1. Figure out for me which of the structures P, Q, R the number 30 belongs to, where percent of Cα pairs over 22 Å apart, for residues 13-108 alone was derived from the coordinates.
2. If relative contact order in percent (Cα under 8 Å, 6 or more apart) computes to 13, which of P, Q, R did it come from?
3. Could you tell me which structure in P, Q, R was used to calculate mean projected area of the Cα convex hull in nm² as 13.3?
4. Identify the structure, out of P, Q, R, from whose coordinates helix-only ellipticity at 222 nm (-39500 (n - 2.57) for each DSSP H run of 4 or more, over all residues; to 500) was calculated to give -12500.
Structure P
Amino acid sequence: MDNNNQEKTKYRLWAKDLRQKLDLKSVSICIENKIRNLEIFNSSKTVMSYLAKDLEVSLGNLFNDNSKEWFLPIVGTLHATSLLVAPYISGKTKLSKNKYGILEPEIVNDNFFDQNKNKIKLDLIFVPGLCFDKSGNRIGFGKGFYDSFLKLNPDSIKIGCCPEGCIVDSLPVDKWDIKVDMVITG
């Protein structure tokens with residue numbers, strides 16, 4: 001394990017431990033309220049978010065904004081680190097758990113986008129992360145899905161969401177890591 005991997009593992013453990021002590025529901029509501037006041041959110045038409053699991057910040061209440069076309073990630077089958085994107089309508093889209101226990105839209109016919117082939121332009125992408133630094137670097141759960149996906153969407157605004165205590169001055173960075181444009185905390 002190289003030095004960055006060891007450091008990232010330490011940050012993951014630290015952030016998970018910290019999050020277990022927080023009221024993530026209150027943190028999530030605070031972050032959702034801040035997002036609703038962002039001009040970039042209000043002007044965006046195509047938005048990708050995620051369905052929170054365990055220690056993640058939930059943005060579920062934002063899905064009620066019908067002025068946007070919402071999309072969720074699907075763990076792809078093309079290769080180990082691919083994410084697909086599928087439309088999501090709260091309360092209507094059928095969901096199932098993937099191999100990581102994360103809810104995602106079921107693939108029906110061709111209701112998904114592969115950002116390598118049949119790409120959809122996403123105005124805004126909400127990016128989960130265990131912790132972020134002041135420069136927009138992030139540490140996720142270590143599977144590499146989001147870094148690969150964000151690289152395919154260079155023109156999308158990328159917003160990280162995490163509890164305020166999970167922001168640090170500087171995180172270890174590898175050449176494949178993709179920064180977010182801003183981080184919203186609560």
Structure Q
Amino acid sequence: MKNKIYIYGASGHGLVVANIAKGIGYDEIIYIDDSNDDYASFNDIKANNHIPLALGIGKNIIRKKIFDKASRYNFKIETLIHPTSVIGEDVKIGIGTIIMPNVVINASSQIGIGVILNSSSVIEHENIIGDFVHISPNVSLAGNVSVGDLTHIGIGSAVIPGTNIGNNCIIGAGCTKRHT
């Protein structure tokens with residue numbers, strides 16, 4: 001067992017992140033939530049940076065702020081990958097990324113820092129995913145897609161090959177994104 005891990009965020013996304021942590025061998029989950037008195041706050045744990053921390057916040061900009069704060073206090077920010085995911089051998093994955101069940105990431109793709117690749121998303125070959133991006137469940141990105149920092153791609157969306165999506169974009173649920 002890997003002992004303890006902090007999950008920063010104690011609601012929906014944090015609960016799923018905790019399930020992944022348990023599934024890969026962490027035996028004690030400690031939730032951190034600054035807005036819920038039932039859990040410790042970051043101020044309560046900031047001196048305990050020997051315990052790794054995973055990002056359990058779905059909203060991109062808040063996830064980035066938490067990442068920056070935890071980094072300033074020298075926490076080891078974990079990348080958690082569900083064991084059912086299929087990841088090409090030359091894929092690069094940034095720290096603090098959470099990869100949910102049944103995700104596929106194919107050859108020569110690059111995944112940024114603090115990214116969420118949600119359940120059953122497909123990231124085809126040679127994609128570049130920026131930092132603090134959220135790829136929702138059942139999103140399919142064809143080959144050679146670029147997604148800018150802090151972008152959210154909604155559930156069930158499809159992006160055709162060679163498309164560039166900028167920073168801070170929101171692609172709505174079920175959209176098909178063409179070349180830009």
Structure R
Amino acid sequence: MKNKSLVGIALVFVLPVVIVSLPGIPVWLSRSIAVSTFIFFTTVGIFWFGLSPKSKMIMGGSLAESRYDRVRPKIDLGIRGVVVAFGVLFFVYKTLPLGKDIFHLATGEKPTKLTATVAYRTSSMGAVLLGERSVRFARDTTSYYLFYSWTSPLYIGESYEFLVLPRSRMILDFRRQNEIRLP
């Protein structure tokens with residue numbers, strides 16, 4: 001069981017970090033591969049955990065006491081239902097839009113370019129391993145998401161050129177407006 005857990009952790013957390021760090025691959029391409037790897041394996045993991053009869057929903061605490069033996073199966077089933085419901089919501093709101101975007105990229109469509117001023121952004125401190133940030137633009141109230149970004153912080157009030165996936169609102173790459181990039 002521990003080997004399966006280690007493989008799962010490697011697929012969800014380590015593999016995307018390695019993909020983003022590979023030299024010679026454009027940032028937008030490596031970030032799109034890393035984000036899709038993370039999202040797709042996370043979706044599978046949520047359903048696997050919620051539907052597998054081997055998953056223990058109640059591991060300890062007062063619910064593990066013998067006086068709750070009669071109601072424990074109902075509580076376990078309820079917890080599984082909540083996990084599967086979360087998996088369905090995650091699939092509908094994260095995995096499906098990203099899957100559509102990846103499909104369009106695979107058919108030759110390019111990511112959308114947009115120029116916008118950053119009005120709000122979260123720090124990646126809460127999700128250090130993923131480097132995830134939520135970014136909101138001055139002209140839009142919708143949040144976009146930037147994963148695996150450890151360099152070049154976004155500054156509020158600055159204008160940037162973004163490469164985004166429009167359906168999933170994932171930021172693939174960005175650069176400051178009027179910044180010259182050397183080849």
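1. Q
2. Q
3. R
4. R
Bear in mind that the values in this text are calculations on the coordinates, not laboratory data. Please read these numbers as outputs of a predicted model, since none were measured by experiment.
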